[in-house]
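The data blocks that follow each hold one structure.
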Structure P
Amino acid sequence: MSGLESLYQELILDHSKRPQGKGLADEDGRNATSHQRNPICGDEITLRVRLTADGAVRDVTWDGAGCSISQASASMLASLVAEDAGDDGMPQASASALIDGFREALRSRGTLPLDEEVYGDAAALSGVSKFTARVKCAMLAWVAFEDAMARA
């Protein structure tokens, strides 16, 4: 295993053991919740997106159970949104672009790595794209995020 792969593995395990954004926030203001389940492996995520009055993403919180990849991915997503939202929130167009880029990279079978400048710690999940069975694990929280935004 290369040094970079080892670092990425450590990031995934760290987010899995010390998740960011875990614990659903109160349903105050404009918000939407999505529950997603991967029936193949049993991973489950309930994700809540809270929006500003202007419709920008204020924050993402979640709760769930499953493998370290699904839990780390949810943590990385919540952390990324928290970093990018700032005081005015993350515009939904920006959030949608993040989801689309993440999906494209994970479906690339390792040919399209995630940009660390854009995805932060979530770039560590690039290697998952080489393992088709694990792509759904990594995508679960992102699908819930997309669904929750559509419901909001």
Structure Q
Amino acid sequence: MIVAQARSPAFYRGYGVPDTVSARIDMIMLHLVLVLRRLRDSGEDGAAGQELFDLFCQDMDDNFREMGVGDLKVPKEMRRIAEAFYGRAQAYDAALDRGDEAALAGALERNVFGAPDPLGTPRLAAYMREAVRHLGGQNKTTLAFPDPEAVAPA
């Protein structure tokens, strides 16, 4: 569900997310943060979140190997992915917790867009806020993201 949503063409057409391997990984991380946040906010014991994070790591490992990254280099790439994920999770969660629009925009510009994007950044920030609201009202076994095309530009 996370990967399918992160690959939604709406993000790459309507939001201006760069269609690159790096940006696609960032979109997966962004959606993973949103689901983990939902699990945390619902008072889960952490097992479901850990299982989800483990699946993410296994998927990244498998993708590196499919892309031809050698066995000796995969652990280094996985450390890089883990560090990137934890940094993004901390930045997104802090900005969302505080309702800090400038911090959320800055994190999205750094991580997803790579530069200021006056159209994409506010729209992706609005999508994240809507996703938090949308996911918050759902049962953890039937989580679904909002339609990115239905989120109006901010």
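Some observations on this one:
- Given 8.3 for mean projected area of the Cα convex hull in nm², calculated: source structure among P, Q: P
- Answer label among P, Q for the case where FRET efficiency 1/(1 + (r/R0)^6) of positions 32 and 128 (r between Cβ atoms, R0 = 30 Å, to 0.05), calculated from the coordinates, equals 1.00: Q
- Among candidates P, Q, the computation of distance in nm of label points 7 Å out along Cα→Cβ at positions 16 and 136 that gave 1.8 used structure P.
- Each of P, Q could give helix-only ellipticity at 222 nm (-39500 (n - 2.57) for each DSSP H run of 4 or more, over all residues; to 500), but the derived value -21500 comes from Q.
- Structure with the greatest value (metric FRET efficiency 1/(1 + (r/R0)^6) of positions 24 and 112 (r between Cβ atoms, R0 = 30 Å, to 0.05), set P, Q): Q
Taken together, the values in this text are just the output of simple stated rules run on the coordinates, not laboratory data. Computed from a predicted model, the values in this text were never measured in an experiment. Cβ atoms are built from the backbone, for glycine too; each structure is taken alone.
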